[in-house]
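Pasting the structures in now, so scroll down.
Readers should treat all values here as calculations from the given coordinates under stated rules, not as data from a laboratory. All of these numbers come straight from a predicted model, not from anything done at the bench. Cβ atoms are built from the backbone, for glycine too; each structure is taken alone.
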Structure P
Amino acid sequence: MQAQRAFDPQYYRRYYYDPRTAVTTRREMQARARLIAAFTEHIGLPVRRVLDAGCGTGMLRAPLKRLLPKAEYVGLETSEYLCRRYGWQSGRLEDYRPAKPFDLVICYDVLQYLDAQGAARALANFARLCRGVLYFSALTRRDWQWNCDQTRTDPHVHRRAGRWYRLRLQRNFREVGTGFWLRRGVPLTVWELESRF
């Protein structure tokens with residue numbers, strides 16, 4: 001279940017379309033796409049399929065398609081408004097079941113909108129969705145207190161400790177750092193000092 005939040009045109013106008021109140025910029029998301037693509041190249045992951053889970057307005061789509069030109073991009077969204085406007089695939093991360101898994105799964109600032117049960121189910125579902133690299137981030141209590149601009153960040157979310165997410169992700173993934181997680185058992189090498197564990 002999502003926190004009581006209408007993901008309608010007003011929400012996206014406030015947090016994405018209006019540059020005076022937007023939580024992020026196109027430039028910021030282009031830099032994030034470069035980071036993601038560079039990491040997959042660095043570890044030698046051939047990326048053929050990308051899932052952008054909770055893709056929002058799709059600010060990662062164009063730069064990722066440019067940087068990973070051989071990859072099929074799938075944008076998954078729960079917002080009916082965004083699915084109509086951008087043509088995203090409609091679905092919930094907790095129970096999304098594609099025909100085959102993805103080499104790269106991106107879930108950026110989405111799970112804080114799900115209650116504990118929904119977020120835990122979504123984290124478990126990453127194991128089915130991802131066969132290579134997961135790029136994951138969610139607003140935590142610490143981020144709310146110390147890192148985010150509260151005037152531009154939606155306060156109507158579930159603020160959990162980062163440890164809550166880590167404990168659940170570690171069941172199926174190995175944390176590398178900077179938001180990157182490797183699917184356990186994937187035949188990719190990351191040097192000891194390049195990863196947390």
Structure Q
Amino acid sequence: MGLGNPGREYENTRHNAGWWFVDHLARTWPFESWRKDRDTHVADGYLGPLRVRLVKPQTFMNLSGSALRSYMGRAGFDAVEDLLVVVDEVAIPVGEYRFRAGGSAGGHNGLKSIQSQLGTPEYPRLRIGIRPIDERRVIGNLADFVLRVMPGDERDLLEGTFDRLTKVVDTWLREGTQKTASTMGR
């Protein structure tokens with residue numbers, strides 16, 4: 001599940017890094033086209049024998065957890081095993097990332113909403129760095145910063161990590177959360 005904000009005015013903002021990455025996955029793994037499913041857009045496909053669904057909530061970031069309601073009611077759904085949340089992270093420099101098996105929302109409203117819906121902080125997440133190259137670019141409050149368009153040089157750096165991040169997600173799918181956290185949790 002890649003987090004972002006719907007609407008043309010947000011599509012190139014830092015807060016949509018999670019969406020950018022799951023769009024990359026849908027292109028890299030030739031999945032079905034994106035389609036509407038309740039309050040999400042989904043793309044389905046297979047990686048070998050594994051059935052995978054990519055999800056982009058169509059709620060605003062602070063309501064991202066509501067997109068999980070339909071999954072939580074499904075028999076066998078286990079957030080620790082079946083859910084990976086991909087999200088932007090201002091505390092991490094652009095071009096870097098962190099994979100964690102669980103933990104705090106760290107002030108991120110999308111993760112707070114996910115955690116609230118799941119009732120636990122124990123679900124894997126992949127945080128994609130959006131902290132600017134030039135820290136002087138952070139002007140004003142944090143909400144304004146993450147909702148600004150990301151400059152091209154930073155977006156290039158961020159998207160330059162997508163092939164590595166694809167390998168992280170592939171490892172998570174095939175080998176699980178603990179193995180991924182221990183080998184690729186940079």
Structure R
Amino acid sequence: MKIYTRRGDGGETDLFGGSRVGKEHVRVEAYGAADELNSFVGVCAAATSHDDLRAICVKVQRLLFDLGGYLATPDARRREKGKLPEPEAEGVEALERHIDALETELEPLQRFILPGGTQAAAAFHTARSVCRRAERRAVELHRSDPLSEASLRYLNRLSDLLFVMARVENERAGVADVEWLGRER
């Protein structure tokens with residue numbers, strides 16, 4: 001199979017199920033943001049030296065790939081026929097378990113923190129901000145074509161997990177999070 005088809009050269013793309021839309025369509029923006037997020041989670045997996053964090057990243061990537069398929073397929077019957085899984089509450093609950101476990105390594109936050117620290121922590125912070133964008137795109141799509149509650153909750157909770165993972169990277173490296181001091185500089 002060739003990697004290029006030339007079908008998108010005019011600014012349109014195929015959704016799973018056959019319909020064509022402009023590449024700027026809200027649905028394309030939503031699944032494109034999920035794909036971008038998946039790539040950034042891959043950067044996190046490559047950046048971390050911790051097997052437990054890498055394993056979480058791989059699980060997240062698999063679910064994000066499923067989420068992208070869900071977002072790219074507007075027809076529920078087509079999703080069912082293609083065996084495209086719909087996001088489920090179990091995925092959200094798994095993220096919450098990871099957050100709770102990792103937070104045991106951290107001191108409670110007293111202030112906002114700035115993104116950064118180690119290279120791996122910075123990668124997780126970047127993925128967190130990309131996750132927020134993916135969430136905004138999914139919410140925008142949801143306003144016109146309702147999505148499952150679990151899909152929106154998953155993206156919301158995932159950004160929390162990525163934030164915690166960034167803090168854990170810094171903690172394990174002995175690098176303090178940089179607190180935002182407001183105008184105190």
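Figure out for me which of the structures P, Q, R the number 33, 22, 15 belongs to, where Cα extents along the principal axes in Å, for residues 26-73 alone was derived from the coordinates.
Value 33, 22, 15 for Cα extents along the principal axes in Å, for residues 26-73 alone corresponds to Q out of P, Q, R.
For which of the structures P, Q, R does the calculation of P(r) over Cα pairs in 10 Å bins from 0, in percent return 9, 34, 30, 18, 7, 1? The read-out comes from structure R.
Among candidates P, Q, R, the computation of mean count of other Cβ atoms within 10 Å over residues 106-113 that gave 10.5 used structure R. When distance in nm of label points 7 Å out along Cα→Cβ at positions 10 and 122 is worked out for each of P, Q, R, structure R gives the greatest result.
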